[in-house]
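The data blocks that follow each hold one structure.
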Structure P
Amino acid sequence: MSQTLAEQILDQLKQQGATAAEVVYSEGAGVSVSCRNGEVDTIENNHDKSVVVTAYKYQAKGSASTAVVDADSIALTIEKALAIASLTEADPAAGLADAELFCRDFKDLQTNHPTTLAADDLVGMALEANQGAVDHARQAGIEISVDEANLQLGSGHSLYANSAGFMGEKSGTNASASVVAIAAQDGVMEREYWWDAVRDAQQLMPMSQLGEVAAERTLSRLGSRKVKSTKAPVLFDPSCAKSLLGHALSAISGSALYQEASFLKDDLHQAVFPEWFSLYEDPFLPAGFASRNFDSNGVQTQQRHLIDSGVLAGFLLSVYSARRLGLQTTGNAGGAHNLQIEAPTATPEQLLKQMDTGLWVTSLMGQGVNAVTGDYSRGAAGFWVERGTVQYPVSELTIAANLKDMYRQLLAVGDDVDRRSKIQTGSWLLEEMTIAGD
């Protein structure tokens, strides 16, 4: 979709009675390959397009979309958006961002890395990952089954334009690989996995190594047992620690705040983490998974601290949620951008020694988190640790606490940073949680 067509759509909306309007065009393409036990299972290709039209009649809003991008479909989509706006009650918070907030500085964010890899190449990579898992397990004298080895490549392009004169485009690529393995001991099966994700397919970890890690994680789960219910320190590995930050992000998002469905709604400018802990948002991180020059409202994004020396320094607000709250947009329509921890760090081995005796969590199950109260209760699996040394794998446990207490009782952060998503953090060591087992 060209910029000229976007301008034509906006002109048509204005001519047909819209007082303001927005157009979003998105296009994505990708290929996915999966293998199972050394055999090709599926090969899928996709190529999708969509146009979303939003019409405003003063502060009444109507939106419609189409996945067929031709003149007739776009005309019908415009008609539907205007009809919905005519039937919708006015909302004082609806409307475009103020013009002075629109992005003017378009940086090269290095998010687009086209690749020449084709489906046949991905098949070979998936089979290599599969074999890496099998070979590693055989060296340990155990047979392993690869439930799935998957490779995915994707690319996308989008354009946002509005009747206030803003127009911006963004493009990006992504590549991911994963291996899921199953092993059995004494009739008990254990299942684990490993994965990688990057913007540039050439930077994926070696496939044989990916398979080896998946196999090692699976074998380490064999012989899992329960522990007696207790209260003890808990060490979250990076993939699990990310979810703890995710709950905080949900709690400071505009929609949760104006709906009063947030356990952090009254904590702006209050200490919620230890003083040594800060959380930095960087939308301009080169090749970041959430690097953006502008948000979904066209507003300029900004580098800032969400947590500054333990204090909640800001919310995540779109134009609409900011108006509902009587605040200013933060350029976060569409969510948070790349997040990085600023804190003293320790190695995983040092964290285990500091924990002494407790639970090392490597997997979480269930969705037992109350967004209003912050009460946290989830299924967990991992390893029991005594005197800083792993003793045995554990499973079928439930860990519980309140998120505000968990944040305040954060003792240390690891240097084992997981960079496979927009939230980048190492392990988290918490002072104490309730562990329910036998």
Structure Q
Amino acid sequence: MATHTIIEQPSASPGLLDRQPQLVEPNDERPREPQPPAVPTAPAARRSLFADVMTRLDRAADIVRLDPNIRKILASTENEIVVNFPVKMNGCDVEVFTGYRVQHNDALGPFKGGLRFHPQLDIDEARALAAWMTFKCALVDIPFGGAKGGIQIDPAKYSPTQLERITRRFAYALGDNIGPDYDIPAPDVNTNPQIMAWILDTYLSTLPPHERQRHVHVVTGKPLAAGGSAGRDKATGQGVAFCVERWAQEHRRPLEEATFTVQGFGNVGSWAARLIAGLGARLIAVQDVTGGTRNRNGIDPEDLLRYVSVHGGVARYPGGEFVDDIMFMQTPADIFVPAALENQINATTAAWLNVSVVAEAANGPTTPEADDILKQRGIDVIPDILCNAGGVVVSYFEWLQNKRSEFWDLEEVDFKLRKKMNLAYDRVRDKARELSIDWRTAAYVLALSRLEKIYKERGIFP
């Protein structure tokens, strides 16, 4: 039986793609005084992502003069589920895993958000990601609330059979904490349509046979044969590409003459690279957890994807030269697409960027301190809750199709997605101009205003 508790899980602070970049100091040949031996210190406490989210919320709330009672509600989560569940591995060995599901707010509709499998996942990160989902759904005007979760695990250490057992046991441990009209999970970091199919099958197995076909929308991001939507696999990257295209049009920067770099080459990063390259821009540098590669004459994202599928990462890609963390971040380009983990653009790395715009494909890639630096340097930022919203928008489309027993073709999905993304882009742009504020704060202002309106109209029980 799984145990349900709330557990704080401190861990070491992650750096750039799980490595901490170091500043390169100038060579100094002067003799130095002998130094005492270093005293071992405890690892630094991990930066609180949820605190960063609240910093952004407070900035926007002050501008919009958000009702203080509604601010209190949005500053906390509704539910936090932590499950410790056993799984029989090879032979008789049993491992106990920790899984999370944080439900931040459901004022606009059912909880919605991805499940990630990552060793650094903890309750604080799940809180932050769930809150971002709340604001993202409010911004793009879809009837969902925010949730997030996953398992604290390195999936690379387990076979596909073991991952299936772990996934199914996690879904069973969550039980009624998920449901098609209550909380709908989706893929995220290190999860995919296959993971969603296992969760779907496990969930349906707990229902009476005559109820099962009415609950296939309990997860989105499913394989097509299991009720998935056309275009869901590329949806987040497609939304990024739509935003980049709109930015280029408004700044009169022909994408055929533009260069771009991508950090992270998983599902989102690889799709963003392919789609932006398809608009005419030239990909010149890519970095993932294995390393970086750069070719100023251009990298074919399709060829790079084939290489990564065989070798597991972009390191040693023969179509480019090796670059380290600093070299990658300092690469001159028009567009930078961070599509990795959180906090990759911080007070140090923000000073290295040599780009015109940052299109945030990842959740929370920029710290509040880095935001200030980018603003001072005149670098535009298309914020995450706008730029990467394509995934949840098409998840909403999939959910609708399942509920209606419909199937939309790719052309219809892309048309509807473009319309949603362009409307949200225009609202953020106009609000930023109206209030003379940065785009991220404008996006939060719009999201908070919509949530405040819902609470004002419905009231707060009792």
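If you rank structures P, Q by FRET efficiency 1/(1 + (r/R0)^6) of positions 335 and 423 (r between Cβ atoms, R0 = 25 Å, to 0.05), which sits at the top with the largest value? Intermediate values should be presented prior to the final figure.
Details: P: 1.00; Q: 0.70.
Result for FRET efficiency 1/(1 + (r/R0)^6) of positions 335 and 423 (r between Cβ atoms, R0 = 25 Å, to 0.05) over P, Q: largest is P.
Taking distance in nm of label points 7 Å out along Cα→Cβ at positions 95 and 351 for each of P, Q, which is largest?
Details: P: 4.7; Q: 4.1.
Top value of distance in nm of label points 7 Å out along Cα→Cβ at positions 95 and 351, among P, Q, belongs to structure P.
Determine which structure produced the value 22.7 for mean projected area of the Cα convex hull in nm², calculated from the coordinates; the candidates are P, Q.
Values: P: 22.7; Q: 26.1.
Working through the options, I get structure P.
-0.57, -0.66, -0.84, -1.02 is what came out when log10 I(q)/I(0) by the Debye sum over Cα atoms at q = 0.11, 0.12, 0.14, 0.16 Å⁻¹, for residues 175-390 alone was calculated for one structure; which of P, Q is it? Write down the numbers at each step before the final one.
Numbers: P: -0.70, -0.83, -1.07, -1.27; Q: -0.57, -0.66, -0.84, -1.02.
The value was obtained from structure Q.
Among P, Q, considering only mean count of other Cβ atoms within 10 Å over residues 55-62, which has the greatest calculated value?
P
Work out which structure the value -13000 belongs to, where helix-only ellipticity at 222 nm (-39500 (n - 2.57) for each DSSP H run of 4 or more, over all residues; to 500) was derived from one of P, Q.
On the way: P: -7500; Q: -13000.
Comparing all candidates, it corresponds to Q.
Computing FRET efficiency 1/(1 + (r/R0)^6) of positions 127 and 311 (r between Cβ atoms, R0 = 30 Å, to 0.05) for each of P, Q, which one ends up highest?
On the way: P: 0.05; Q: 0.25.
Comparing P, Q by FRET efficiency 1/(1 + (r/R0)^6) of positions 127 and 311 (r between Cβ atoms, R0 = 30 Å, to 0.05), the maximum is at Q.
Values in this text are rule-based calculations from the coordinates and carry no lab data. Worth saying up front: this structure is predicted, and the values here are computed from it rather than measured. Cβ atoms are built from the backbone, for glycine too; each structure is taken alone.
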